[in-house]
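Participant: Next come the structures, one after another.
Each value in this text was obtained by applying a stated rule to the coordinates, not by laboratory testing. The model shown is predicted, which means the values in this text are computed figures rather than measured ones. Cβ atoms are built from the backbone, for glycine too; each structure is taken alone.
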Structure I
């Protein structure tokens, strides 16, 4: 019987309790955490991303947080390579890898591998379409040529749709279209046994918890954190993060905010965090082979942690 090493995945919307449960499980299972979050990779973006505290990071090793400056771009391709290296490292030391987070694209890339070209991103595509309307297809085609000359030579400068798709692929993966070759490799193909658990909460409870979390972020110094970040170069990805975008857009020329601006930013952060949670829930509900656990008045996070542990230990790690 060929035994495959297991990798535990915890997915679901922001605010569902993934971080708390993952931390508890890591201690029970002699595990280490791999962050599946596109914003926690950035140093200095701590409060607004609900990053694990220094005490929590000392208690349980965390991987793929604080690995980049906010000025740097980070692709799903780079995430997968780093996450696979972390899984191998954790297992070699006899520990349990626990991948937890709400960035569905990253979770899917790790579980299912990357296809010959990455799936589309509506957010990136909308931004590129806005750039197209402002600057024209020829300018974007010229930019593509600097990134991937082979791909650009195969696309007419007037073919806006293909130019946008090529630039989208580069932003998602860090590689131009001409560099994508080969068959997709799933985590199982690589010799691992994924155990995927989805965590959720009733919508009203989730939204109330998210509102409270935003208020706590302001109390902990989110405004100060954004003020410090505003003095540094920021990538498009970092600048668009919920909790940062709303404050950055309302900062005056002196790097300050009026009371009205802060109140409006707080309102929008709550609204956009709810929208983010809804999109994440829609994404994860489409995924296959996910066992769902609802955290509610009958199952608190500690009970959910025990249930996840039971499911993980009951999984049969065989070929």
Structure II
């Protein structure tokens, strides 16, 4: 079976995508697959490279990877691919849309407000912005991040008004919509899912204030370990994870980031193309479940081929 591993791209997560792609290539079983690396620099060069592919393993992150556009292109060209479909990818990539679905599905998530660039520019002063936008209802510190993005790129913790405006300015350099949410103090966990099944849960204790880019992709960035939650809490996390799977229409595999605070479980975001580097979380969770990295890749390919796109 011929498999093209699509990696690179032109998003801010290009380097992580290349790391993911190279790790996937290294672990795909050469006796089962004929593997073709497809590193791309721009989205326009992709069409000719995937035209004759029998299967695409998507190792892209960020724009034109997790936002549904590469999935749409592959479907148009009748090339089967890994992971979630077009709509699900787009919804999960957009953190503001995700928040709205969490709310409508009765899934707890940190309180938030959002603002787009056009509206932000309409304010004549910081004072009018603060007066009009209910910042006080959220309270400091605040988490400020672009609506579309991943790997914690462009995510800031604002402890006061000056830091808030500086963070908003930087986020608007990355996106036209910015999400501002309350900072929920608690235990960070991540739930990896494979074919709707919840894999062993990982607790994350970052050395920074939150699970930032350095924490995610450096070996010494965070303490990550498999945990056994109390039965009631484990049942709650499992139920929430499966509700997310159903409400967003997730397929094949995904990773859901959460925070547990005072026995309450808050969902932060859903990753439809989670990192697959040697330090990434889903391979660690799969390993604790009893799957080697190569076996995890086999399962992802197997389940993806069952989907009628």
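Participant: Can you tell which of I, II yields 30 when relative contact order in percent (Cα under 8 Å, 6 or more apart) is derived from it?
Facilitator: The structure behind it is I.
Participant: If you don't mind, another one. If helix-only ellipticity at 222 nm (-39500 (n - 2.57) for each DSSP H run of 4 or more, over all residues; to 500) comes out at -11000 when worked out from the coordinates, which of I, II was used?
Facilitator: Structure II accounts for this read-out.
Participant: Another question about this same structure. Looking at structures I, II, which one was Cα extents along the principal axes in Å, for residues 36-91 alone calculated from, given that it came out as 28, 22, 16?
Facilitator: Derived from the structure labelled II.
Participant: Further question: So if we calculate distance in nm of label points 7 Å out along Cα→Cβ at positions 76 and 164 for every structure here (I, II), which label has the highest result?
Facilitator: II
Participant: Match the computed value 0.75 of FRET efficiency 1/(1 + (r/R0)^6) of positions 20 and 156 (r between Cβ atoms, R0 = 30 Å, to 0.05) to one of the structures I, II, and report its label.
Facilitator: Comparing all candidates, it corresponds to II.
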